[in-house]
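Structures follow.
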Structure P
Amino acid sequence: MAPVRTLIVDDHADVRFLIRAIMEDAAEEVEVVAEADGVESALAQLDEVAPDVVVMDARMPRVDGFEAAPLLLARRPGVALVLCTGLVDDDVRRRAADAGIATVVSKDEFDHLPAAIVAAAGRAV
């Protein structure tokens, strides 16, 4: 089975680097096809890179992950969204679900990210 094509969206280059490194360890299951430093850049790349999943930070300048979700889904309705945040609680999960985000992953549990991406894409983990 082809790997899950993934776009990483985070305003911090070091976080994008960390996520990419984790994904390289899961290379058979997940392929990072592009990175973006914000929602505007992600939207500009979305059609070209055709990701299965977008992994994005909850807190970014200008447009946060909750606000970005409907924009990304309007542009590419079939894409699954995975939100990364420092605090995962019921309010965050509710806001994420309301925005159309498939999964929320704590930044303290990035080692779970490959499985979350595969699951969000609708593939067996």
Structure Q
Amino acid sequence: MEKLSPDLIDAIAQIKPAMVATSSKAGQPNVSPKGSLAVLDDTHLVFADLRSPQTVKNLMENPQISIIGFDRVQRRGWRVWGTVDAILTSGELYDQFSRAYAEKGKVNHVVKVLVEKAITF
């Protein structure tokens, strides 16, 4: 587990969408954009699944995840490697995301990621 630095927290807030990379148990990769990615606390990120059935399916089989954000104009970015420690379909955090994204559609899941390694570049 790695604590998120102030630079990384700032970069995650500013650079959207993030690209989330997962793979199935068999190693089939999947990449999906996530505009909802946010810092939950100093060791966790969180995002909503509105239309990403393959991302969630992969994470249920293989909890390893990599997430990257890149601003091509500023040539600034960040990358996180981690493990999903919760896929939520109810509770306070799920309800918060459901309210925040109600206009965009139904939140199917909220994914909580434990950060194992993180860099800015």
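Hey, Rg and Dmax of the Cα atoms in Å derived from one of P, Q reads 13.6, 38; which structure? The value was obtained from structure Q.
With helix-only ellipticity at 222 nm (-39500 (n - 2.57) for each DSSP H run of 4 or more, over all residues; to 500) coming out at -12500, pick the structure among P, Q it was computed from. Of the structures listed, the value fits P. Hey, relative contact order in percent (Cα under 8 Å, 6 or more apart) derived from one of P, Q reads 25; which structure? Traced to structure P. Quick one: FRET efficiency 1/(1 + (r/R0)^6) of positions 73 and 89 (r between Cβ atoms, R0 = 30 Å, to 0.05) came out at 0.20 when computed from one of P, Q, so which one is it? Going label by label, the one that fits is Q. In terms of distance in nm of label points 7 Å out along Cα→Cβ at positions 1 and 97, the structure with the greatest value among P, Q is P.
Here, each number is a calculation from the coordinates, and none is a lab measurement. Predicted model, so just to flag it, every value in this text is computed and none were measured. Cβ atoms are built from the backbone, for glycine too; each structure is taken alone.
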